[in-house]
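In what follows, structures are represented as structure tokens.
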Structure I
Amino acid sequence: MKYYLIVGEASGDLHASHLMTALKAEDPQADFRFFGGDLMAAVGGTMVKHYKELAYMGFIPVLLHLRTIFANMKRCKEDIVAWNPDVVILVDYPGFNLNIAKFVHFETQIPVFYYISPKIWAWKEYRIKNIKRDVDELFSILPFEVEFFEEKHRYPIHYVGNPTVDEVAAYQKAHPKNPEAFLADNNLEDKPVIALLAGSRKQEIKDNLHGLEEMSDMLKAASAFPDYQLVLAGAPGIAPEYYKQYVGQAKVKIIFDQTYRLLQHAEAALVTSGTATLETALFRVPQVVCYYTPIGKVVSFLRRHILKVKFISLVNLIANREVVKELVADTMTVGNMQSELKKLIEDQEYKDRMLAEYEYMADRLGPAGAPQHAARKMLELLKK
């Protein structure tokens, strides 16, 4: 069969590449064409555009590149019609992909599958109308989305498991824990590690690491434990110099392309929101979630009155209760972070309770095998 896939960022490239590998295993004749990235290209098929030509974040960059965005959209629509695939598979990236879904639904007979559904439970819930109308089958990687789509909106979906479970399990199998090698390879001291995961985008890193004085609140809080060493996970594609302008005088080591290895050897972690909170939990590292915003009080108000969700971290959302402490906006203070870190390091009962809750969360996610489950279900539906 012919599969046309569209992703708009690095995480989509990763998840789509695993899905393509799984589709190939089920369908040896699989032919791929895509708007994607290097990982997808390594699996095989034809890349029409690299996602880096699509990925504009934030209001101003989008405005400045509107002509390019519309040109890419037009090219994508024309290419789908010309190639006439058996299915179009959209991966996350809703701003672009829901527009494509509408076009494919109205202008062709090609079925539209959505892998990794848009997070409309948090923001822009009105998009459900478009999804119901334009998306034939939706494949979810978050268990709480089943209730949201099926019970609240009467829209049946397929929960296939979470690919982060696969990625962490595969890493742990291939890389047994080796503290001595980890410390030696990175010129670290012989001290337990507090991991700092400050985000993957420049603005996020700047907000979480930037301090008004010589050191950010996040680094100040973590520096209060001299028996521990601070290790910051450098995001791929971000130069070391970018971090150095924000870490100031803090005694912190920055290591690149080793986030999983860092989590494997950490005793505790300060983590910004996003997939990193889930990865930290799956490595069973006690954590506190910290997310800085420049207008803290406004954001706190919006969280209470506008946003649709009780939590911001995936760990708490999946468990549907507070597993890890979330210090967001005006609650992300040095005092609050220090107090929470102290509990994670010194209070064994508190730590054990969090680790037990991680097990509950992992049970809700289900076993590894998300791409394989998705691929089998997709083929079953296409052969109907």
Structure II
Amino acid sequence: MNNTLLAEDELLLKSTVRDFAQRSLAPRAANYDQSGSFPADNIKEMASLGLFGLGIDPSYGGGGGAMRQTAAVVEELARGCVGTSTIYVAHHSLATQYIYRYGSDTHKQKYIPPMATAEKIGAFALTEPDAGSDAAGITTMAVRNGDDYVINGTKIFITNAVEADVFVVLVTLNPSLRSKGVIALIVDADTPGIAVNKMHGKMGIRASSTAEVVFKDCHVPVTNLIGSEQNGFRSAMEVLNTSRIGIAAQAVGIAQAAYDEALGYVKKRTAFANHLADFQGVQWSIADMATRVHAARLMVLHAATLHDKDQPFIKEASMAKLFASRAAVENADKAVQLHGGVGYFAPTTAERLYRDAKITEIYEGASEIQRLIIARSVIAESP
């Protein structure tokens, strides 16, 4: 990208993370994809670089920074290992940021320092079997019982649940109230009444765990309520709006990695006594891939900049996620196509990226939801 769009400190951070990701994450990515095991070494090295403390005040063990820096980090992590970047976003941009932005000082003093160093891993538990895009339709109940809330219900597709030490759980006091009944609770993973069941057969991002989390008569202190009983849903949506920029950045990293693989391959692969890169049809494909990456990256940077300037950014974040996720899917598809038969087989990077890319159009607001957000916004803005 045009480096004039990044400040000197942003360029240094992006370069540092890129070097780390290409040196450490990329060589391990295929093994973690095949094994589906948690990349503990990746997380440890990322913590040593201070990446989990981005956007966290130093008084809570963080290193400061803003959304532009986080987006740059997520892009480079995804370029090296998509599954590892998923762990990062779920932990950092959802669980940690929820507590950091809306928790009490007691919450922050207890949870943020170990989460800012990945000593404790966080998970964000929102989705349920019958409540995905319709987040206000959750039915996992919290009933007040003295000084506790008693939770009963099931969450599904929860990233990091297997390794989590801390859950941020969205529950309802009354399902008939929909969004007005939703609250957020901090739940320590060792609390009695929690069962975590790892889900298998996932298409991509296999380095990250995905699980069902079942709560059965799980007692959580009332003091673990984040914010108030009136603002749980709104806070969750605000965190998701911000995290959506991170998913868009992840998609840019996938699109860039697919482009890198395709370009490298067509420059060395020969057919009919010429390199594939010499054929005009191939050149058109490479041009389209490069253009998608560049446009998506600029959209992410724009949304992140608006966020950091405390300007309205929700429409732009949705646009960035919608466009970047499609760019990731299209670039991954084209990378496999340009590789030919070899691209269809594991453990080629093109094959893995093809499987990894699709999730960016689904989680943290499916593309159809992003279109609704964008459409409602532009219609409301029109004269």
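Taken together, the values in this text are just the output of simple stated rules run on the coordinates, not laboratory data. Keep in mind the model is a prediction, meaning the values are calculated, not measured. Cβ atoms are built from the backbone, for glycine too; each structure is taken alone.
Observations on the structure shown:
- Of the structures I, II, the one that 0.25 was derived from, the read-out being FRET efficiency 1/(1 + (r/R0)^6) of positions 17 and 241 (r between Cβ atoms, R0 = 25 Å, to 0.05): I
- Ranked by mean count of other Cβ atoms within 10 Å over residues 273-280, structures I, II are led by I, which has the greatest value.
- With helix-only ellipticity at 222 nm (-39500 (n - 2.57) for each DSSP H run of 4 or more, over all residues; to 500) derived as -14000, matching label from I, II: I
- Which entry (I, II) yields the derived value 23, 18, 11 for semi-axes √(5λ) of the Cα gyration tensor in Å, for residues 81-176 alone: II
- Entry that produces 0.5 once distance in nm of label points 7 Å out along Cα→Cβ at positions 193 and 265 is calculated, selected from I, II: I
- When mean projected area of the Cα convex hull in nm², for residues 97-248 alone is calculated for each of structures I, II, structure I comes out greatest.
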